[in-house]
Structure I
Amino acid sequence: MQDFDRRREGLLAAAARIFAARGYHRTSMRDLARASRMSLAGMYYYVAGKEDLLLEIQKGSFERVRRGAEEAIAGAATPEEKLQAFIRHHVTFFTSHMDEMKVLSHEAESLTGAPLEEVRRLKRAYVGLCLDLLAGLDEQDGGHRMDRNVAAYTLFGMMNWIYTWYDPAGPVGVEELAESICRLFLNGYAAEVHVR
């Protein structure tokens, strides 16, 4: 990684940490300069401003999690295995990016204009991937379950809010956590099938 990219990644990580702890609106550029150990002028070499930092954190997170999910499900055979791979990847990604996860959850509407629309588009694409996986389960069983949007957002609710209680250094490992969410969701969702 080039020095420019390394320093920019460091700035983004520091911004995610500060936004997660203090909130986007309560964080100043001076706070970010202190946290990243850069001068104010130095920060503007890497980003256009505070909103640009928030955009890059959200955009980068959605792009990385979606890319990783597509790779994870590509190696799975059945619709159920694909959904399990999606869940495992999502949980693993977000437990290793807890600050970014909190920023995505709490600062979703802090962007405005074109940056907000760009993040919304990325989010819709990622949710669409999950909806496609749920549709694959329905097609496999020749039936239909509850509303897929309800199911998808319930699943994201299970996965996205783990930062409020999960401790990666605690007694439950990431793999066990991901497997528990797979079982809880799939045993409930899969049991909902109604033959047409």
Structure II
Amino acid sequence: MTVRCPDCGLLYVPDSLEDARYHRSFHAETVNGLRARSIKTDSVIFAEGNLRITVVSPFSPIAQRRRAERVAVLANRETPFDFAAYDASEPPDERDVHVFLVYERDRAIGLLVVEKCRRVCRCSWPEWEANEKPEELSDHPPIWTVCMLWVLARHRRRGLATALLQAGARHVGADVESMAWYPPFTEPGEALARACCPRTFYLAK
């Protein structure tokens, strides 16, 4: 008999040893975060108490990039998209993709993916609410853009998303208000964007 776990949402057959084993692994990651012990190649940009934030650049060791990809896949489970926001196998390019991971103890519980984008427009919140299409800014220099920002459900409402965004912005030398955002927004994502950019914001195309 197939059942759905009320906590992680996985459909599985409890009487199947293989299904039960997979459910335990899936459940632990979905509810508690990806197990990720601190290793020598971690590039730590923030540490306080049990929390730390690391950065993964296009030139980070492959082990770091694969870890970032696994966290991106975990985050993608909460989206309607067919693919995660980060692929460890992509070669370096002009986007200069950076991933910032937040950990509590030995679990990765959040990520921020940013990249440089040339095609942007400036939009007000009334324009956004009216579904208007602002004009693209011509000859605009590349701007750091928030591709995805995610925190594990049980760790939300602690200010971790804001802290992660601020740490990432500082690392790439940007001001949060000057960063662009890729649509669509989730409800919490829009609330954060509005808090960071209360009047107008950059929208990536």
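What follows draws every value from the coordinates through simple rules; no lab data is involved. Just so it is clear, the structure is predicted and the values come from calculations on it, not from any experiment. Cβ atoms are built from the backbone, for glycine too; each structure is taken alone.
If distance in nm of label points 7 Å out along Cα→Cβ at positions 68 and 164 is computed to be 2.2, which of I, II is the source? Of the options listed, only I reproduces it.
Here FRET efficiency 1/(1 + (r/R0)^6) of positions 44 and 148 (r between Cβ atoms, R0 = 35 Å, to 0.05) was derived from just one of the structures I, II, and that gives 0.95; the source is II.
-24500 is what came out when helix-only ellipticity at 222 nm (-39500 (n - 2.57) for each DSSP H run of 4 or more, over all residues; to 500) was calculated for one structure; which of I, II is it? So the calculation was done on I. If relative contact order in percent (Cα under 8 Å, 6 or more apart) is calculated from each of I, II, which structure is the one that comes out at 17? The read-out was computed on structure II.
When distance in nm of label points 7 Å out along Cα→Cβ at positions 92 and 116 is computed across structures I, II, the figure 3.6 traces back to I. Determine which structure produced the value 2.0 for distance in nm of label points 7 Å out along Cα→Cβ at positions 52 and 84, calculated from the coordinates; the candidates are I, II. The correct label is II.
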